[in-house]
Structure 1
Amino acid sequence: MIKVGVVGAGDFGREHARVYSEVAGAHLAAVCDIDESRGRKVAEHYGATFIADYREVIGKVDAVSLAVPTESHQAIACALLKAGIAVLVEKPIARSLDEADRIIEAASSSKAVLQVGHLERFNPAVMAAASILTQPRFFEAHRLSVFTPRSLDIDVVMDLMIHDIDVVLSFVNNEVSEVRAAGVPILTPRIDIANARIEFANGCVANLTASRVSAERVRKLRFFQPGEYVSIDYAVQEAAAVSVKPRPEGRPEFESRLLEVKRAEPLRLEIESFLAALRGASVKVTGEEGRRALALAVEVTEKIREHAARAGVPFSG
């Protein structure tokens, strides 16, 4: 049995604790949170020990899910990794590239497993689409959410758009050549709605839109590749493809099909992958991949600031 802990008992941390309490081969040993009432409630519900200070999990667990605000990722992750504890850190890996580098170095030095929680990589619809991936040429993503008071320590690019950034980077696997972006704060001092146009060295283009001030929830990604259009609905875990078959005479033939999707909870798949990595399997989303997604998210944010400055739009956060 792998002894695991959850540091951070907020919305995400509670879900991590739930899954650890259910999956085979893991024992939820500890739940840690600076809010004692919240932490004790989660710990008692899942039969774990409550710990107020994350340092006290050292020596008590083999692995930890880190679900605290992004600003605390680097300090806590480095301390645990240096102690030899495997860490599954929620996305984004850190708030800056320097902090991300420190986390990656700590994992490298101690040989402890580091996995970044880019959850959509484990969405069965994404995995189904990846199975028919050839040479994607154009992406269109919409990730819209109603406003909630969580994750306000980061902007919408780091909070929501980074999901699609990571998926697109994993699909394209090519260097970024140009980024254009615009966005505005609406309900917070930070960017609440943003659009980015990302061009890769091979000519592929991704157009990404993210909002956390919308009236509806939308999580969709579409992409085009030679002779084919593929659509992914993250929320309902569906993927479909439309293939175009040219004919010698007349109009081309179109063939629509739903891809085979084995529906499952992405968080459970992510945690099972993390536990498998502790047993010797490859890490599905490495620290370096998490850093790459962060680097592009940072560049998108910088382009938004530049666009706002040129337009004379007040910008803070």
Structure 2
Amino acid sequence: MGDPSTPVTGRLRVAVIGVGHLGKHHARLLAGIGGAQLVAVVDTAVDRAAAAAQATGARALSDYRELLGEVDAVSIAVPTELHRDVAMPFIERGTAVLVEKPLTKTVAEGEELVAAAAASGAILAAGHTERHNPAVSVVMPLVTTPRFIEVHRLGVFPDRSLDIDVVFDLMIHDLDIILAMVKGDATTVEAVGVPVLTDRFDIANARLRFSTGCIANITASRISKERVRKIRLFQPDAYVSIDYAEQEVEGYRLLRRGAERPEIQGGKLPVTRDEPLRRELQDFVQAVQGRRRPLVTGEDGLRALKLAQTIADRMETV
């Protein structure tokens, strides 16, 4: 890639490593993002690589090491346990890397990636897609001093991500959002989990107290009959709710009028619908081109991973 501190001129040469359930969408979207040229897709399953290549016009490979020194950026969507090993050689060469969430399998591995990116100057982005949800983008400027946050993230039993429990599979999305909203550290963590259909936790609840005094109550399940993705936030004189799936926002605030009775104002807020993953990939491309920080950095991904690990460590079973 050359000097990683120099903005990229011309189209960004990018590749996707891992084109399974999620990676194939990375390839589809990157092939249509202006300023980027999808030059290769990689998967150890040759048929998957060939199918993604045929759909995008990229080159199909089975070994990601063939890309070293040949691309400006890579998007990595391989199984979590491989994140560190696949990302590290690119980062060490100064190549920009986007790693799907969770950043790595362990906190130690995440710290290695973040340290390597700092040493080489490589841009490292974490794939926390919900931060790019248009509904979240509408709400973030409205967040001031949250006092209570409640989250329900419920999904049907998947045929993927069973190598990690529900905290790292689903709850970590909301941990990243909450950490971006609350300007403080989690000082108290209580958690309970239940393994239902696997030997890992399939449903979990965590109650977090932050140094700011904010309380967050988070429930995540991958054994629900229906799909629910909602977060509610309460702060002085205001309430905001987000439906991630529907990309809808409701906001209410208390308008104080001196001696007169306060009035509640609000309702649905306008949201321009868009595909969060497309926005994530576009932000990554633009960050690499302009040598700026991506919306969700490697440090952000590491912070969410650390909190997820703390929750997992404190988990009680019922």
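FYI, it's all coordinate maths here, none of it is from the lab. Nothing here was measured: the structure is a model prediction, and the numbers come from that model. Cβ atoms are built from the backbone, for glycine too; each structure is taken alone.
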Which structure, out of 1, 2, was FRET efficiency 1/(1 + (r/R0)^6) of positions 24 and 136 (r between Cβ atoms, R0 = 35 Å, to 0.05) calculated from, if the result is 0.45?
1
Working back from 4.5 (distance in nm of label points 7 Å out along Cα→Cβ at positions 32 and 192, computed), options 1, 2, answer is structure 2
Distance in nm of label points 7 Å out along Cα→Cβ at positions 48 and 288 from the coordinates reads 3.0; which among 1, 2
1
Work out which structure the value 71, 49, 39 belongs to, where Cα extents along the principal axes in Å was derived from one of 1, 2.
1
